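Student: For reference, the structures are reproduced in the following blocks.
Each value in this text was obtained by applying a stated rule to the coordinates, not by laboratory testing. Model, not experiment: these values are computed from the prediction. Cβ atoms are built from the backbone, for glycine too; each structure is taken alone.
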Structure 1
C-alpha cells in the first residue's frame, strides 16, 4: 500500500505539491492523473525517496522508502525508460541490479521472457527503440518481485499490441494482490486500465475514487432516444424545458434520466424504439474537473 499525508514540495516560489494526501490500495490498478505540471512526477519521486518533501510524508507498506531493508524487493518503479547505460546489454543491466540487491541471477532471464525481450537480451540498450526500452523498464520494475509498483507513462512508444499487453500485465499484477500506481496522459487507455483514480491539479488532490464514479460524477446526464414520432417528443420535451439535440434519427436528451423520459413518452402515447443512457468518457470528465487546474494553456 502507498500512503501520502500532507505532502508539500516547493521549487523556488512554486508549489509543485501542495498538502497532498491519498492512498493507493493493493489489488487494484490505480491511475494517477493530472494536467502537465500538476505534480505527478514530483509525487512519485517523493514516494521513491528521490525527493524530500518540505512537509508531510509518503509511506510504502507503512514505512518511508529510505527505511526499507530491501527496496527493490518491496517497490518496483519505471520513471524513465531511457536511464539504462547505452553500452550495457539488457541481460547485463538486469543481472547487475539483481546482484546488487541479493536477487538470484536467474531472475533476469525470467523477467526478460515475461516482457518479450529474450531474443534481444544480449543487445545493447542504447540501440533499443522506445517501445523496447519501455519493456526493459518494466522488466527492471518487476525484477525483485515487489508487492508495490509505480509506472510513469508505461505505454509510450508501444504499438497497439504492446499497449494491450501492458494493460493485461498491469491487471495481472493487481490481481495477484499487488499495489499498482500508473501515471499516464493517455486517458482513453486509462479508462480501460485503471479501476481507481487519483486526480491532482496544481499539486492538490481533485478526486480519489473508482474510475466509473469519477466519470459519472463529472459527466452530463444524457439519454439517447429513438422514436417514429421525433417531432412530438421534441415538443413534449420543450414543454418540460428539457434540452435535447438531434443525432441522426435519434434525440440526445440532457438533464433527464431514462426512467423519467420513458414515463413522459408513455404518458403522451409516444412509442420508443431506443432508450439508452449515454456513458460519458474519462476524457470529458477529466477536462471538466481539471479545467481550473491547468498550469499551461494555449491561447
Structure 2
C-alpha cells in the first residue's frame, strides 16, 4: 500500500472523530506524495525533517507545525509498520511564539466598516460591512462567521448558532443592534442576489458562500483605506484580530467594573468557543493594558496583608 493511501486512511479515521484537518490534511498528503515519488517505503525522521524545513523563508514555528503533522501520522503508521520512525518532540530548535495581535480601537473598527462601504460592487460592500461588524461585536472566528447559514441566525432570540472547531456547536447571544444590522444585511443581500446557489448567510455576487481568501484580500485593501498601519516590529493587522479585540475589551470592562474576572473567565471561554479558560488567559498575556489592570487588582488585594505585616 502506498504512503498516500495510508495517509488517506489516517485522515479518514481522524475526521470520523470530528477533526476537520483541512490544511493539515493537504500538507500530510503532500508529504506522503513526496515519499511515494522518491520511492521511500515508510516515514523516516530524516525525510520528515527535510520536508518540514523545505519551503524557502519558513519560520521556526511553521517548521515545528509541519513536523507535528508528520509525527501524528507516523504514530499511527508505526502500529502497522515496524520500520516507521516517529519524529520525537523537541527535535527542531526554538520556542513557539505567538505574535502579539493587533488591538483595534473603536474608531478604527468604524473606519474599516466605512471603508468597506466604499467598495464599488454593492453586494461585496454590504457583505464586508456586515462581516466586520459581526466579528467586532461577537468575537467569532472568521471561519465560523463565513460558515453561517441563513437558518443559523435567529433574530427573535437575538442569537446565532455557531459551528466551531471540530464541528462543536454553541449558541452565541447577540446585542439587539447586531441583530438589527444582520437583518438589514439579509434584506440587502436578497435584493442584490435573489437566486443564491448557496445556503450561506454571507454571499458573493455569484450567490456563493464567501471564502477566506477573498475576505483576506479585501481586508488588506480596507486597512490601507482606513489608514491603519502596521506598528513597528509587529506583523500586519489581520481581520482575525477583531476577535482578539472583542475578548480584550470584555476583559477590560470586567476589570474596570471590579468584577471577579477569574470567576467569569469560563463564561468568556465558552462564548469564544475555547475548550478551556487556559486558551483565554493568553489574551491577558498579549495585552499590556490588561496586564496592568491585573497587576493593579493583585496589588490592591495584597494591601491588607501588607498592613497586617507592618502594624506594630
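Student: Match the computed value 75, 32, 30 of Cα extents along the principal axes in Å, for residues 91-258 alone to one of the structures 1, 2, and report its label.
Tutor: Answer by label: 1.
Student: Let me ask another. Between 1, 2, which one scores greatest on FRET efficiency 1/(1 + (r/R0)^6) of positions 59 and 147 (r between Cβ atoms, R0 = 30 Å, to 0.05)?
Tutor: Largest calculated value belongs to 1.
Student: So, one more: Given a computed value of 1.16 for Rg/Rh (Cα atoms, Kirkwood Rh), for residues 35-186 alone, which structure among 1, 2 does it belong to?
Tutor: Working through the options, I get structure 2.
Student: Which of 1, 2 yields -10000 for helix-only ellipticity at 222 nm (-39500 (n - 2.57) for each DSSP H run of 4 or more, over all residues; to 500), as computed?
Tutor: Source structure for this number: 1.
Student: A value of 15.1 was computed for Kirkwood radius over Cα pairs in Å, for residues 179-242 alone; which of 1, 2 is the source structure?
Tutor: Working through the options, I get structure 1.
Student: Determine which structure produced the value 0.65 for FRET efficiency 1/(1 + (r/R0)^6) of positions 139 and 211 (r between Cβ atoms, R0 = 30 Å, to 0.05), calculated from the coordinates; the candidates are 1, 2.
Tutor: Checking each candidate, the match is 1.
Student: Relative contact order in percent (Cα under 8 Å, 6 or more apart) computed as 22: which structure among 1, 2?
Tutor: 1
Student: A value of 4.6 was computed for distance in nm of label points 7 Å out along Cα→Cβ at positions 51 and 195; which of 1, 2 is the source structure?
Tutor: 2
Student: Work out distance in nm of label points 7 Å out along Cα→Cβ at positions 67 and 99 for each of structures 1, 2, then name the structure with the largest result.
Tutor: Once distance in nm of label points 7 Å out along Cα→Cβ at positions 67 and 99 is worked out for each structure, 1 has the highest.
Student: Thinking of 1, 2, which structure, once Cα extents along the principal axes in Å is computed, gives back 78, 64, 39?
Tutor: 2
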